[in-house]
Structure 1
Amino acid sequence: MIQSLYFEFGSGVVLPETGLVWQNRGASFDLAPGRLRSLVPGRKPFHTLNPAMAMLNDGSLLSYGTMGGEGQPQTQAAIVARNVMAGLGLQEAITAPRWLLGRTWGETTTTLKMETRFAPELLEGLRRLGHDVESLTPFANAMGHAGAIRRYEDGTMEGATDPRSDGGVAAL
């Protein structure tokens, strides 16, 4: 399950009977008629949530996802590459330093955002090659909040949650 209210506080409207905060995906609509994202009956708001499940060759299932704007597919690719291809444990794969090429959290910059836990010479090398590198804090919230559970063929499970957030792991 991925929690996303869209922007920091969603709509700011709380259902009194439940205490649940409404999401704010409707902010993606344009109230002017005749535009690409005009609010019309039956049209759904654009969103980027894309949790995934991979059925792996060893018989295991990997369920994973993150919130985090344009960084979501980049983070998901990193988790799969680190866990499945490089053999890192799920927690190590999620905790490892992240990058994000593009925008996030309503920002307009499309820089290559990198956590400072990457080697300084890597960041400087990318700058020398002409990349517009923006250094972020070691565990930057802008990198999203990933989570994953891998169920192995023998029934054992491995789970991980992102140290960039206050999430948890649970599986049955």
Structure 2
Amino acid sequence: MGKYMSESIYPITLRNKKGEEVPLSIYEGKVIMIVNIAVHCGFAPQLKKLEKLYQMYKDKGFVVIGVPTNDFAKQNPEDDAQTTTICEVNHGVSFPIYGKQHAIGREKHAIFQYLTKKEKNGKFCYPIFWNYQKYLIDKKGKVRHMYFSICSPDRLFVHKHIQKLLAE
């Protein structure tokens, strides 16, 4: 690991649609895929594929977490409740959708600071380039894989990564 310390996501909180801060420690022991979503993005059809992944592995300890952002081309101007409704009604999403956060800039939320700074996650130093960048987190709350927006969540190697982490 060298000079980089791998922290966990567990101390970080996300705001739910009721406005309550929820600690990510509620997912301790689960494999997590965190995705920055935007309901009007060209990649929004990935929501259905993310839901399929969630349904396939949720009983084995896997969860998908959607974190909306309006940072890229203003593709999610809706409030938290409207965003969740669009995800549920238009895309059949049942996995957790949290409150809208900034993924870039000075107001970047702590979850995106963790996911994009090697000094925090011990593994990656890639900024979030666009909506639907995906991060796979192991059962100890540490980032293990990152997939750019163009990577469909139904790719075989994504399944293999999830299966491997579930087996650990």
Handout entry: Structure responsible for -8000, with helix-only ellipticity at 222 nm (-39500 (n - 2.57) for each DSSP H run of 4 or more, over all residues; to 500) calculated and labels 1, 2 on offer
Key = 2
Exercise for the section: Assign the value 28, calculated as percent of Cα pairs over 24 Å apart, to the correct structure from 1, 2. Expected result: 2
Exercise for the section: Give the label, chosen from 1, 2, of the structure having the highest value of mean count of other Cβ atoms within 10 Å over residues 11-18. Expected result: 2
Practice task
Please state which of the structures 1, 2 yields 1.1 when distance in nm of label points 7 Å out along Cα→Cβ at positions 43 and 147 is computed from it.
Solution key: 2
Handout entry: Among 1, 2, which structure scores highest (criterion: relative contact order in percent (Cα under 8 Å, 6 or more apart))
Key = 2
Exercise for the section: For the read-out distance in nm of label points 7 Å out along Cα→Cβ at positions 107 and 123, a value of 1.2 was computed from one structure; give its label from 1, 2. Expected result: 1
Exercise for the section: For FRET efficiency 1/(1 + (r/R0)^6) of positions 75 and 155 (r between Cβ atoms, R0 = 25 Å, to 0.05), find whichever of 1, 2 sits highest and give me its label. Expected result: 2
Practice task
Supply the structure label, taken from 1, 2, corresponding to distance in nm of label points 7 Å out along Cα→Cβ at positions 83 and 131 with the calculated value 1.0.
Solution key: 2
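Could you figure out which one of 1, 2 the value 3.6 for distance in nm of label points 7 Å out along Cα→Cβ at positions 59 and 139 was computed from?
The read-out was computed on structure 1.
Looking at structures 1, 2, which one was distance in nm of label points 7 Å out along Cα→Cβ at positions 19 and 35 calculated from, given that it came out as 3.8?
Comparing all candidates, it corresponds to 1.
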Handout entry: Given 3.4 for distance in nm of label points 7 Å out along Cα→Cβ at positions 27 and 91, calculated: source structure among 1, 2
Key = 1
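Read-outs: derived from the displayed coordinates by stated rules, not from any lab. Quick caveat: nothing in here was measured; it's all calculated off a predicted structure. Cβ atoms are built from the backbone, for glycine too; each structure is taken alone.
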